[in-house]
Structure I
Amino acid sequence: MARGSLQSIGGAAAKLLLGAAFVAYPVVVWLGLREQSPRLIAVVLLGVMAPLAAYRLRHSRRTALRGLAIVPVVTVLALSLSAALDAAGLLLAVPVLVNTIFLGVFGLSLRRGETPMVERFARLQEPELTPEQQAWCRLWTVIWSAFFVANATTALVLALAAPLAWWATWNGLVAYVLMGILFALEWTVRRRRFHRG
């Protein structure tokens, strides 16, 4: 098998495993903090996430999405601090940090002269977009930015003032369901609008 094919398979596997680690993260934290120290949970999560994040960063080729690469880096830094300080709060802060990063990346892409983030995703499938399609992408970038504000705020409130089970349920289930619905809605409508006629 060619080296390029092996790298492509390895990159896809690392991307999938890193995604699974982020999805499982709240449940691992919730179950772990009931029995173990924050330091141990952080070290276990670092053992899984750090190599996957490093592999993904090294083999990332899509410059249009480069800003999102900071997510695993910040996660690994937060886990490292949590392990060093034995601090549960830093474990609970990761979803807030991740949503804040996404907000920053999406929000900054709305500046004059920048390409909105949803348009960058759309151009991976359809390089040439009409002005109407570009306006649609800008609108959805605003909608996603508002979602990240709401999600980060909810994650923060739950981390500070709610039972750990509520934090885990929101960050490990509800938030992903809402993201899935929003993504499916945007993608479906975009496909219909972009591929008419």
Structure II
Amino acid sequence: MSDKQTIEVYNQNVEKYRALVDKLPNTKTLKSFMSRFKAGATILDFGCGVGDSAAAMRAEGLLPVCRDGSAEMVRTANELYQLDASVALFSELDDNNIYDGVWANFSLLHAPKSEFPHLISALHTSLKPHGWLFVALKLGDGEMRDKFGRHYAYYEEDELDSILIKPGFAVDEKIYGKSRGMAGTDEPWIGGFYQKSA
């Protein structure tokens, strides 16, 4: 993420966020994502939070590379799971043909909508041919801050697909749900599996 106010909210609420994550099951979404790779595949966890997803990937033989804009989230991920996570803003991604997959699970929704197409293009560049991207975002339109001051960008399904298809991603699978986050509100969301062409 790159919004300083959002990053500071996460820095100050690590334990609250961790308690929320601990209540979540080992989701079918993550299992579906992991099933697309062979052992030894390199996965960018783009907005790794406290590292729970990356730890599950590692347990399945994958090699997660963990990045998050919150220094406290990174510290916690490393203390809990020894992930060698690093602090990095979304805008700092400049890898080329490195990853077999990218896991962007409710992280890019903190990026301004004006920056989102560029971030998707950068993720496309970072992936190897036939690499997979999973991205989950909140459904809706516009941008706003929640009661904690976190910045959120909302997307309609067609809008999301048009942005992903432009740099060369193919739509593979969609999932939908409604979840209660740290702010305590139930909001609909969409997740998509996208594959980079050869």
Structure III
Amino acid sequence: MKLLFSHASPYARKCRVTAIEKGIQLEEIQVNPMEEPEKLNHINPLGKIPCLVYGEGKTLFDSPVICAYFDEIGDGPQLMPKEGAAHWAMRRHEAIIDGILDSALGLVHEFRKPEEKHFDLWINRWGCAIDRSLSQLNNELDQIEGDISTAQIGLGTAIGYLQFRLGKKHWIGPYPELSAWYESFAQRPSMQQTNPQT
């Protein structure tokens, strides 16, 4: 199996952490979607990473889909409950966490513009969405703690991305419980092996 990825992508990091936790060996291929579209667009029409190539030229894209596939085929612990209330509760957490990443990516792109071209309405909207989501996840941390899970991997990579790209603000500073959880989770070998790079 081949995973097309970028070291800086938090979505790709989710997949890489999941693969490690599930004992899946990947051939990782570094791709810059903006500069090397010819390496990606013919297998993912969206032109996005991560993208998984497996079997007889089959492909999967979007990190929740790839992570769900790894959870199904890997030998490690089950990361997502298969059914019932626990399944939907974790899907909900997964959606909140992916929303944090979407908002963070919006901020990163906005801050790369000259300051006079910043769109303050969107900066405020995305920043508030991240803060509200972190507060909610902090209040529900007892539902996330425990055995390794999709929610934990997503939350760990989301906080890691905030620190990596938007570290001027200490996003989890107001939440000592969340900070302590992340400090511990970030020491897992899967997280250490996938630390983002510029």
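Values in this text are rule-based calculations from the coordinates and carry no lab data. These numbers come from a predicted model, not from an experiment. Cβ atoms are built from the backbone, for glycine too; each structure is taken alone.
Out of I, II, III, choose the structure whose coordinates give helix-only ellipticity at 222 nm (-39500 (n - 2.57) for each DSSP H run of 4 or more, over all residues; to 500) equal to -27500 when calculated.
Going through each structure in turn, the value belongs to I.
The value 32, 22, 14 for semi-axes √(5λ) of the Cα gyration tensor in Å was derived from one model only; which of I, II, III is it?
Matching structure: I.
Taking distance in nm of label points 7 Å out along Cα→Cβ at positions 49 and 177 from the coordinates of each of I, II, III, which one would give 2.4?
The correct label is I.
Can you tell which of I, II, III yields 14.9, 50 when Rg and Dmax of the Cα atoms in Å, for residues 81-144 alone is derived from it?
III
Upon calculation of distance in nm of label points 7 Å out along Cα→Cβ at positions 97 and 161 from the atomic coordinates, which of the structures I, II, III produces 3.1?
Of the options listed, only II reproduces it.
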